[in-house]
1. Comparing P, Q, where is mean count of other Cβ atoms within 10 Å over residues 58-65 highest?
2. Taking relative contact order in percent (Cα under 8 Å, 6 or more apart) as the quantity of interest, name the structure among P, Q where it is greatest.
3. Looking at structures P, Q, which one was helix-only ellipticity at 222 nm (-39500 (n - 2.57) for each DSSP H run of 4 or more, over all residues; to 500) calculated from, given that it came out as -16500?
4. Out of P, Q, which has the highest value for mean count of other Cβ atoms within 10 Å over residues 10-17?
5. Which structure, out of P, Q, was percent of Cα pairs over 24 Å apart derived from, given a value of 42?
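Just so it is clear, none of the values below were taken in a lab; they were calculated from the coordinates. Quick caveat, the model's predicted, so the values are computed rather than measured. Cβ atoms are built from the backbone, for glycine too; each structure is taken alone.
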Structure P
Amino acid sequence: MDADHSRQSWLRQLPPGQFRHLFDHLPGTLFFAKDRDGHLMAGNPAFVSRCGFSSEEQMIGITDERIFPPRLAAKYRRDDEKVMESGRPILGIIELFPNSDGKPEWYVTDKLPLYDLNGKVCGVCGTVRSIEAQRAAIQPYLELATVADHLKENFRDKLDVPRLAAMAGLSVRQFERKFRTTFQTTPREYLIRMRVIEACELLARTNLPITDIALESGFYDHSDFARHFLRHMGQSASKYRAERRNLAAADRLSAPNPKAHQITRR
């Protein structure tokens, strides 16, 4: 069974619209879908609430003109028509959209055409994300970006928390608390993860002995490396290397042979 046939068989087992529920759980993302005449046909809970409804059913069949100020509604409709007429997505639209208080705020909107079973455009769907909310969400990471970059580039070095705290302009206690809140782990665990990632790369693309890889990745010795690798990867380094090589060999065998293709054409 080829890959495309396997995929089609799998898709036929899924109830219609199942992927749509992903949008119900994306924080800070509003999702909507409309028919060709601009009637709302679907929306995730965040979009439904933002439009002033308590359920998706209450919103079905309503147009933007009944929800948003006239100038905003007209602008949304123009963009929808461009997508449906061209059959191509419009991504990264920077536009005003009412926030939770009903006041206009800058948002990023992506719009894509929807097709019916005959391949004709039958509507448009899209996502709306607040620029301010995205900025607020990534702000903690930006504040520790210098530290994170330093750890990525110097993961082989001994961990120096006071130095990292000074880089962030924080006391050691403030730094450790902020780091844990932002990355959901400690600086030491973050460093070990960087070392494990490097070890995975070396295991997959080199023939270095595992002891040499342990030292090259920044671990104290083979025993220290083996313990942390097993905890993070769920298998030994030697088993990981064997599996990666088997996968690479299988990929080479399944890859098309250009020379064979040329001979067939002749």
Structure Q
Amino acid sequence: MPDVSLWTIVFLVIAAFSAGWIDAVVGGGGLIQLPAMLLGLPNASPAQILSTNKISSLCGTATSAVTFGVKVRPDRRTVVPLALLAGLGAAAGALVATKIPMAWFKPIVLVLLIAVAVYTAVKPTLGALTALRFDGRNHYVAAGAVGLLIGFYDGAVGPGTGSFLIFALVGLLGYNFLQASAKAKIANVATNLGAIAVFAAGGAPLWRLGLIMGAANMLGGLLGARTAVARGSRFVRIIFLVVVSALILRLAYDVFWL
């Protein structure tokens, strides 16, 4: 672990807590945590930062996934193919993470996020109630496809993964925002595990820092999950739009000004 000052650790812990809260509600915690790590660890390698970020995020997503699992009780038959293929996709994405130019992805992700935000904003009833669009086998195939594709994206790139998972579960499969958040958290645990397994094989993670930040992320995730369950789908939808808008601004800055 590189030399890190006490104030840097405090800064990263606060960022991890905030990211855990946001990630538990709608995903997108990487909007806070990853830039904070880039600022606080200027001498760390990209692989060290990405893998350590995954360790911290795993702690928070696991905590919020358990909370959602107990309070919301998501359908296991949907969660299993979603999470399993998401983990495999993330592992595959992590394998090619260093080989894919980020410049290829950012404009595409920016356009997708704008489309997601506009579609959600103009359909106020979207995600208010669960109205599944597929039956039987088709439903589980669709869930698996969502997990595989977004899992690969998370392993290779990452920003906005939670938001994409939630939108896909709401817009494609027909879940309400609260149910979608619960399933997205479980899938996000699998994507983090898949990516960490690949990064750890190369000795990249800063384990001690990742676990310190993970404890803060866990507390934020616990609070965020309880807040989402207590406030319901309407609250989750509002936070979703706020986070997606922030992601759009961040990516637009990267694409047009950097």
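1. Q
2. Q
3. The value was obtained from structure P.
4. Comparing P, Q by mean count of other Cβ atoms within 10 Å over residues 10-17, the maximum is at Q.
5. Computed on structure Q.
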